[in-house]
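Quick heads-up: structures coming right below.
All of the numbers you see were taken from the coordinates with simple rules; none came from a lab. The structure displayed is predicted, hence computed values, not measured ones. Cβ atoms are built from the backbone, for glycine too; each structure is taken alone.
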Structure 1
């Protein structure tokens with residue numbers, strides 16, 4: 001049986017409204033149209049990453065050459081590269097097709113990261129040798145892709161989740177490195193209580209990796225179902241989000257504080273209460289002052305999700321401020337699934353999954369910019385995806401290139417006939 005928890009969780013919250021504003025000066029260009037053709041991947045949820053040469057890399061949870069994934073004709077997912085072509089345009093190269101063996105990972109939803117040697121690392125939500133849910137599903141993996149001397153890439157599964165009864169399972173997010181080269185991430189399920197984990201993978205002798213569960217979520221005290229990657233502060237403490245659970249069953253923000261002897265202490269910094277947001281799917285970012293920024297997918301003052309800031313106050317407490325409440329009734333974008341990023345001027349950029357003036361059901365989604373105002377507060381500028389051929393429903397976060405252009409992906413849309421397979425796009429603010 002296929003494990004498709006992440007798209008199911010995302011689909012649960014999609015609304016039925018259609019309005020947004022459109023900023024004509026902003027431009028979008030489609031760099032690649034994914035296709036369900038037996039070789040290409042499709043319907044990507046992940047953000048992209050650049051290499052030093054300006055090539056883009058990402059994952060697709062569906063598609064590829066192994067089309068018998070879980071007995072369904074959908075493909076097990078891919079890792080892809082997009083390279084700028086001579087004379088313009090971009091060329092796609094599939095670096096790896098998941099699911100070729102019974103021990104391989106399947107369905108990668110999270111973003112990739114590079115190490116200093118140019119190797120790629122990521123997670124798959126399914127596949128691997130671990131067994132979960134009374135034997136009905138495999139539990140997911142952490143993988144490495146290494147460039148081969150003669151060309152091509154070689155995959156290695158570094159860890160199979162579900163190795164013990166208290167191990168995590170179903171990792172849906174990307175990874176981060178610490179200074180020593182250890183990997184950190186989250187699983188949406190598993191752990192001591194079954195509500196997800198924070199884990200560390202450490203180098204071991206003989207090129208192996210060993211896993212340590214740093215925290216098991218227990219629902220009421222600290223939330224459940226962490227779907228986002230983590231972020232370090234300068235002191236080496238970890239921060240992340242839980243998409244559900246907590247005091248108000250609306251998710252929360254947690255800190256894992258590094259202690260002596262490899263110990264970690266968990267502290268909840270904020271529980272969402274629906275009025276200030278609900279269901280944070282995305283990872284957080286830190287500014288230079290140590291404040292945290294992120295999004296909630298729904299809830300907030302206008303019920304369409306929020307962009308929020310968390311600021312440390314006296315006595316080690318944290319206070320939350322809603323910077324923008326998306327409105328699913330006033331022409332705004334709404335339901336942001338991805339987080340935000342800063343530009344050099346301190347403006348915030350992100351995407352909303354739905355909303356906007358495009359001709360899609362629920363709207364085609366947006367790219368938004370929040371600009372701080374002189375007297376306090378933030379002003380929103382909005383770009384609406386116009387229609388099906390340009391891609392629609394962006395679930396990924398954005399990244400900047402050196403010129404200040406933004407890059408991202410859409411889950412659906414594109415120009416391939418008979419397939420709303422999604423796109424990779426470039427956006428010029």
Structure 2
């Protein structure tokens with residue numbers, strides 16, 4: 001009879017569950033006794049602290065309520081945040097050469113050997129529940145050296161000037177022109193006609209002209225955005241911000257034109273998707289989501305018929321591809337995605353996050369970039385992501401890069 005099964009007997013002895021319930025739980029969770037423990041916590045079978053203490057005692061470690069624990073911040077951060085989150089472990093304090101670490105798997109020798117290598121210290125384990133560890137990580141990694149702390153710090157530095165609410169520097173006349181032309185281009189695609197390439201080029205040239213005139217006077221990149229009519233302004237905004245990125249990267253005129261036109265047309269395939277699906281306020285079902293994902297292929301077919309260069313159509317085709325291979329429609333990896341496509345992908349995500357949409361309220365630029373930095377590290381090229389953050393915040397991108405690498409991977413700054 002194994003120890004975990006004896007643990008269930010202990011629960012029945014403590015009158016937390018009956019023998020019949022114990023048998024039902026073993027059958028339901030297929031002898032996964034830790035999942036049984038978490039289930040008992042979820043249904044409030046007993047006080048969480050009592051269940052934690054019983055489990056901890058049974059696996060020969062102490063149960064620690066992290067809300068009551070005293071943390072040493074400098075010790076916590078001896079582990080990179082990403083490592084701590086992935087492995088559900090957080091360092092608490094150090095006494096001599098021994099560091100106490102809270103984990104939900106205190107018998108994982110491989111994990112603790114790795115932690116000892118990273119910290120060059122001996123590790124003593126205590127037991128805590130996974131959600132308690134996640135909560136502690138959220139609390140004790142938020143400082144100037146953490147990813148969340150970086151964006152929080154930027155937000156604090158600019159709190160006296162709410163740049164998110166600053167008016168657009170694009171004139172009313174230019175806004176109307178861009179929106180009307182975007183509508184015309186979209187309507188042609190919606191009707192099954194080939195969008196007029198000359199009109200697209202005129203819009204692209206106007207966008208580039210606006211960026212060239214306004215980029216040096218704005219305090220926030222959001223001032224280059226148009227807030228009216230999301231359906232049509234989204235592509236204009238992605239083109240505007242992409243042009244700003246290209247300019248900041250030292251692109252020549254022709255390169256910026258290619259980038260801008262690809263960004264302007266990146267969602268043209270959505271004109272082939274029923275509006276009732278695109279504007280659906282609720283979560284899309286699998287069939288609807290599969291249909292929406294076809295818009296990049298449809299967009300590629302439209303732009304190819306327009307006669308635009310392949311490198312521009314490629315942006316339309318691949319703007320939902322990701323460097324880790326988990327994008328669509330083809331699951332391309334880093335080598336199969338052009339730099340221009342990757343730029344448009346980053347800008348597209350940002351623009352979606354900061355825009356009001358039929359099924360989602362907008363976020364501030366700080367909130368949007370926080371999400372992108374924390375969740376986008378595996379799907380976007382770091383150098384391009386840093387460059388975009390640099391443009392948005394006008395901060396030193398090399399400094400950002402050193403900080404992120406230090407936090408995520410333990411690299412020396």
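List of remarks:
- Of the structures 1, 2, the one that 55 was derived from, the read-out being percent of Cα pairs over 20 Å apart, for residues 122-313 alone: 1
- Of the structures 1, 2, the one that 28, 61, 11 was derived from, the read-out being P(r) over Cα pairs in 20 Å bins from 0, in percent: 1
- Given 0.60 for FRET efficiency 1/(1 + (r/R0)^6) of positions 106 and 210 (r between Cβ atoms, R0 = 25 Å, to 0.05), calculated: source structure among 1, 2: 1
- Which of 1, 2 leads on mean count of other Cβ atoms within 10 Å over residues 306-313, largest value: 1
- Source structure (of 1, 2) for helix-only ellipticity at 222 nm (-39500 (n - 2.57) for each DSSP H run of 4 or more, over all residues; to 500), computed value -17500: 2
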